[in-house]
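Asks: These are the structures, in structure tokens.
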Structure P
Amino acid sequence: MLPLSIKSRSQLLVVLIALSFHCPLSAQERPNAAPVKLVLAHYMPWFEAKPISPKWGWHWTMGRFDPEKKIDQRSELASHYYPLIGPYDSGDLDVIEYQLLTMKLAGIDGVIVDWYGLTNFRDYAILHRNTTRLLESAERLKMKFAICYEDQTIPALVEAKRIQNENRTSHAASEIQWLSKYWFQSPSYVRVDGKPLLLSFGQTGLSDAEWSDCLAQAKTPVTYISQHHRRAAAVGAFDWPVPSDALNALKRFQKESKNWKHAIPVAFPRFVDFYAEAKIGKSYGRIEDNQGKSFRTMLKQSLQSNASVVQLATWNDWGEGTQIEPSVEFGYRDLETVQVLRRQTIDPQFANQPEDLRLPLRVLQGRRMANADIDRLDRVVQAIVDDKLSQARDSLSEIQE
């Protein structure tokens, strides 16, 4: 059999998703009623940009590119795509506000944040600071949030002699205990089966046995979800793009998830990483954008499933090209898709329209003006939070006059 072309593989991916998607019944499902369903975007808090930060971080440069250089009036970035607002700093509160408000108007309920723990090592402390700002903003803007723990940090800390190998699980347990004491207490934190939702990313950190030991040590009741495959201590798993084997990975997840209490399906627009261009390694593979068809199909099937949480992967991984955050290349296309499908599948009362997605950018532009009317912009933001969009539009028009 001749190998499929890239176009044919993309078309087959759409067909396969449409024919074989499955998720198990959710414990949140109510008899004779639609399930409670959250749409959450996977969020990366790792971008550093001048002048908010003293330097440009790796995730914009990958060690080879210089955003100070301009190409056709755009900064040189380690990405095939360009943010609509330009390269930004993840600790910029105005940017965080813009991102969360744009999600809200798209029909996204909140974020699942990549979290690298509490240790001051590499850029972990910056990521923790940015995540704290993000979660505080989510509370203010009435958005939901949950943590995806990057347990690959554990072997990295052992190798750097920051923790002893025999303390791998106790270190992770202490970080989960910290989450329990602080972020899990937030009314905005996502709960499934009445317990905080905790995800873990990857298979190269703690082993299955270590995760069981970690959660036992932490003594924190959580609804634990692992990536791709259900670990022994997990109630299920979440799916994620596998560009090197997208079709088989999707089928495998669908088959395995039939026996789980919970599964978190994924919808993603594409996978076009920049690693080969940055000469830091081979590309992981490629999943074509397919003019938005794959994302629409995956998202529709995910929203029609019985899963209580649907994950969009990702909001802003610019280095892997999976972002749905507004870009120069795609504009608001993917967020407009979220609007339409949310209204069609889970929330007929959802009334937000494509033009509403542009409001947060106008707020951000207003805040960046030298003579910004902060009080009035704050009132615009509150109007968006309260779903008073006509009031928000009128106030913005007055600011610009």
Structure Q
Amino acid sequence: MKYVLILLYILLPLFASAKTIEVCPTCPVSQIKVGIDLAEEGDLIIIKAGTYKEHDIKITKNNIRIKGEGRPVIDGEMVGTVFHFSGSNFTLSGLKIIHVGHSYTQDFAAVLVINAKHFEIDDMILEKVYFGFLVEKSKHGVIKNCIVSSKNKDEAGAGNGVHIWKSSDMLVTNNDLHGMRDGIYLEFVKRSKMTHNHSHGNIRYGLHFMFSNNDEYSNNTFENNGAGVAVMFSKYIKMSENTFLLNWGDSSYGLLLKEIYDAEIHDNEFIQNTIGINIEGSTRINYSNNNFRNNGWAVKVKGACYKNKFYKNNFLQNSFDISYKGQINSNEFKSNYWSEYTGYDLDKNNVGDIPYRPVKLFSYIVNETPETIVLLRSLFVDIINFSEKVTPVFTPDNLVDASPAMKPIPKRKPQ
């Protein structure tokens, strides 16, 4: 109790001195920059409805709160960055920002955050932007309930919706991101979470990880992007309960894994992607309780992938369930359901009595000569697949599911 009283004694003068500054077209303070200049630590700046043609609004003080009422519009007039925060403990909410400047040499953003701690950005609408939120060298930030969009069609001239670099302990949740280069981009980001976001219609990736460890993304939807998600050169990543949907293209996929180690991928939905998961140089990853439905390739393993486990996944009506490059296999397939499995279950224990070989000879041929895909539904394909099944020559002899499930694995309850 003594320490509580001491803390109140210290904080009360701060609360007592905090003031509210109103900004509106007809107020004594009619410009946001002027309101920022008048503000002191702990102050609340309320921006009333209207259109404000301003950019390069710099907030260097700590404990500043900025709130929009009536969805005021801040028009950057295509000049440069609109808000630039370098103070900590700030909040920003309720604004609409449009017409952020574009550049091939500078990263202009609707909201730029550098060297900040303990901040929250909520309920923002960003339209016709270059970068949406650009966060650098910051910690303990939240970006939530925002809509970020643009109409860029040129990857080189487009920015990312949420771009976080060299930061930690970030939460990006319940945002809608579309028309950007990458919906969400993380580079050198630690201990952060991406949850309940809808990233769709982006030029390159819905979500892009680079050199980021101990992160988690869950309950997101990645739909109709150039490619769904790319996770590269990272470790200890948890990916769960996401939906990868309609990511189509010549080199497109729901999820790309490149040089990934010690990850967990479970309870995800991969639906109608050219490739569900494209794996290269990734080791010690557990794939469990995922649904692969109506993809071109459910899982495509390109090489240097060791000690991975595929357990209790559903492979449903994919053109190819598994594509595997190489003749050495140390990966384990166990208790998965395969819709193409034609074995039997004499002892009625819901486990197939004969092993299932998920890699078909024709998938090997298509890897070597893509043009042969036109033969996919022909009798010739059935014959060569049967011959490889009887006497494996081109596929690893031990790449089998020894205990295939006879019925689809039921969806688990959310954890």
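Asks: Quick check on the output: 1.10 is Rg/Rh (Cα atoms, Kirkwood Rh), derived from one of P, Q. Which one produced it?
Replies: This value belongs to structure Q.
Asks: For which of the structures P, Q does the calculation of relative contact order in percent (Cα under 8 Å, 6 or more apart) return 6?
Replies: The correct label is Q.
Asks: One of P, Q was used to calculate helix-only ellipticity at 222 nm (-39500 (n - 2.57) for each DSSP H run of 4 or more, over all residues; to 500), giving -11500; which?
Replies: P
Asks: Can you rank P, Q by FRET efficiency 1/(1 + (r/R0)^6) of positions 52 and 188 (r between Cβ atoms, R0 = 25 Å, to 0.05) and just name the one with the largest value?
Replies: Going through P, Q one by one, FRET efficiency 1/(1 + (r/R0)^6) of positions 52 and 188 (r between Cβ atoms, R0 = 25 Å, to 0.05) is largest in P.
Asks: Using distance in nm of label points 7 Å out along Cα→Cβ at positions 36 and 316 for the comparison, can you identify which of P, Q gives the largest number? Can you show the working numbers first?
Replies: Working: P: 2.8; Q: 5.1.
Between P, Q, the highest calculated value is found for Q.
Where a number appears in this text, it was derived from the coordinates with a stated rule and is not lab data. This structure is a prediction, so every number in the text was calculated from the model and none was measured. Cβ atoms are built from the backbone, for glycine too; each structure is taken alone.
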